[in-house]
Each structure stands twice: as C-alpha cells, then as structure tokens.
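Undergrad: Right after this note come the structures.
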Structure I
C-alpha cells in the first residue's frame with residue numbers, strides 16, 4: 001500500500017506544475033519571486049489551495065491578486081499537462097508557516113541570549 005493518500009500525491013504534482021507555470025508561462029512583469037510551498041487538496045480532488053510565499057513583503061497583496069486573477073489561465077494549462085478527469089478549482093493563499101518559523105527562531109535566540117547573560 002502507498003504511504004500516503006492520493007490527494008497528497010496529486011497535490012504534490014499540482015505544486016510542481018503550478019510552480020513551473022508561474023515561473024515560465026505567466027508573463028506578468030509585476031509578479032516577482034514567488035515560491036509555491038504547498039498544495040492542500042480536498043479528498044474528492046475538486047478543490048486545491050495553493051500556498052505561495054513572496055520574497056518582498058510589499059509585493060504580497062499585488063502578487064496574490066495577480067495569481068488569483070490568472071487562476072483560470074493556470075487551470076487551463078494544468079488541464080493540458082495533467083491526465084485527470086477533473087482539474088481542481090485553484091485558490092491561492094499566502095503561506096504563513098515561514099513567518100511563523102522565523103518568529104519562533106527569533107524567540108529561541110532571545111531565550112538563549114537571556115540564558116547566556118545570567
């Protein structure tokens with residue numbers, strides 16, 4: 001038996017394809033450095049939440065707006081690349097786990113500095 005569910009495998013495949021489409025096929029010059037960090041699929045494979053992180057914080061809202069406005073274009077390209085009966089509806093969201101990890105790392109460094117001072 002496979003170690004994880006089909007929705008996870010399809011999500012990984014969609015993550016790779018969406019990242020490739022954003023990098024090479026999306027021709028909007030306003031889109032900066034975008035990293036597709038993950039995809040959450042519903043168990044019925046009808047909806048996909050694509051999590052992205054953006055290098056510049058000031059470009060986040062604009063980038064998310066551009067990606068959400070071009071999701072029909074990305075979905076049509078996915079339909080040509082994937083052999084699936086239904087191509088999932090895509091929704092782009094920001095990945096907050098990187099910020100959360102940075103915050104935890106900062107707190108741990110502060111605790112370590114306090115321990116060294118005492």
Structure II
C-alpha cells in the first residue's frame with residue numbers, strides 16, 4: 001500500500017470546504033501570540049473522525065480544540081455589609097474629616113553658631 005505524501009494536507013484543506021483549515025490557522029496564530037505575550041504554553045489540536053458509510057465512502061468529522069493561555073487577571077478588594085451588599089470602603093471604618101492645608105511657605109529663621 002502506497003500512501004499519498006500529501007494526503008494529510010489535501011484532506012485538511014478540503015474539510016468543510018476549507019473552513020477547518022481557516023479555523024486552524026486562526027487558532028494557531030492566536031496560540032502563538034498569547035504564548036508570546038504570557039510566556040505560557042498553548043495547545044491546538046485537530047481530531048478527525050473517519051466513519052465508513054459504504055461503497056468506499058467515508059464521513060469525516062473534525063473537531064478543533066485549543067488551550068490558549070490568558071493574561072493574569074487582577075483582583076478587586078471589596079467589603080461585605082451585614083445585609084449582603086458589597087462596598088469599596090470598609091463599612092466598619094470611620095471616615096476621616098479631611099481639610100485643605102495651607103501650603104503657603106513660611107519664612108525660615110536661621111540660628112547663628114557660636
């Protein structure tokens with residue numbers, strides 16, 4: 001039995017009228033970009049299911065899976081109230097009455113040394 005050297009490429013190129021190959025290219029590009037940006041590993045996989053349906057015909061189904069790394073997400077610290085609400089400020093902490101401070105420079109005095 002002689003296998004066509006281009007069997008893989010030719011088959012993937014024709015799956016779902018080329019949509020599989022297009023989707024794979026997009027996922028691979030996204031994987032490369034996010035792996036570069038995050039420094040983490042990415043993975044793209046193509047699974048092809050081949051089902052014989054008689055008279056030398058086969059039904060091919062493809063499944064593309066991708067594990068694309070994500071940027072680390074930040075956190076938000078909030079405080080819960082007794083009635084189940086969330087607040088940015090701690091409801092148990094008193095507020096400080098802040099006022100503007102006069103920032104006019106004062107005249108400096110010098111001390112003579114003996």
Structure III
C-alpha cells in the first residue's frame with residue numbers, strides 16, 4: 001500500500017496536516033509508516049471534534065476541549081469558572097483549528113518516536 005494513500009485514509013485530515021505528516025514519515029519504510037499511521041490515527045483529534053467539545057462549554061461542560069488536548073490544568077480551571085466566564089470558551093471557539101493542529105503535531109512527534117523506538121526491523 002502506498003504511504004500517501006495511508007495518510008488519505010485518516011478521517012478528517014487537512015491539507016496542512018497531510019503535508020506535515022509526509023515530512024515526518026519521509027524517511028520511514030512502509031512497515032514503520034503503517035505503524036505510525038495506526039498509532040497516530042488513534043490519538044489525533046479532528047478540529048470538528050474540538051469544536052463540538054468547545055460548544056459543550058455553553059451548556060455547562062466547560063473545559064472538555066482542554067482535557068481532550070491534555071491541558072488538564074486549564075480544563076479544571078475552565079470547569080470551575082464556567083470557561084473563565086465564557087470568555088475562554090469563546091476564545092477557544094475561535095481558535096479550535098489551531099488547537100487541533102498544535103495537539104496533532106505533538107501527537108505526531110510522539111507517535112514517530114514510539115515507532116522508531118519500538119520497531120525492530
């Protein structure tokens with residue numbers, strides 16, 4: 001299977017994310033790339049999911065998007081302050097795509113390290 005086709009199989013991948021992932025897997029053989037895509041696709045968050053989690057802040061579940069992106073401290077703060085009186089929730093609503101991109105970049109680096117450390121090929 002072609003490595004580029006594997007990336008297209010990731011649900012909701014953006015063109016920027018696709019280019020970034022191509023750069024990460026360019027030096028991997030096909031088996032490593034398959035493992036990377038498997039790990040990465042299970043851990044990444046789509047911008048649409050973060051948008052939905054952010055919108056939950058307006059009905060009393062503020063901070064879910066921060067917990068999802070591993071920002072536990074901010075999630076707790078948002079939860080107990082109603083999304084910093086909705087101001088933080090509104091800011092996150094505006095920045096949900098960049099939050100998803102930042103999180104996914106971090107996850108991609110972690111997955112690449114995991115594949116390179118555990119792969120014995």
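Undergrad: Can you say which of I, II, III returns 28 when relative contact order in percent (Cα under 8 Å, 6 or more apart) is computed? Kindly include the intermediate steps, with their values, before the conclusion.
TA: Values: I: 25; II: 16; III: 28.
Answer by label: III.
Undergrad: One of I, II, III was used to calculate helix-only ellipticity at 222 nm (-39500 (n - 2.57) for each DSSP H run of 4 or more, over all residues; to 500), giving -21500; which? Write down the numbers at each step before the final one.
TA: Values: I: -17000; II: -8000; III: -21500.
Computing helix-only ellipticity at 222 nm (-39500 (n - 2.57) for each DSSP H run of 4 or more, over all residues; to 500) on every structure in I, II, III gives -21500 only for III.
Undergrad: When you work out distance in nm of label points 7 Å out along Cα→Cβ at positions 37 and 53 for each of the structures I, II, III, which one comes out largest? The partial results should precede the final answer.
TA: Numbers: I: 0.5; II: 4.0; III: 2.5.
Max of distance in nm of label points 7 Å out along Cα→Cβ at positions 37 and 53: II.
Undergrad: Another question, if that's okay. Here semi-axes √(5λ) of the Cα gyration tensor in Å was calculated and came to 33, 20, 10; which of the structures I, II, III was it taken from?
TA: Values: I: 33, 20, 10; II: 69, 24, 11; III: 32, 14, 10.
Answer for the origin of the read-out: I.
Values in this text are rule-based calculations from the coordinates and carry no lab data. These figures come from a predicted structure and were not determined experimentally. Cβ atoms are built from the backbone, for glycine too; each structure is taken alone.
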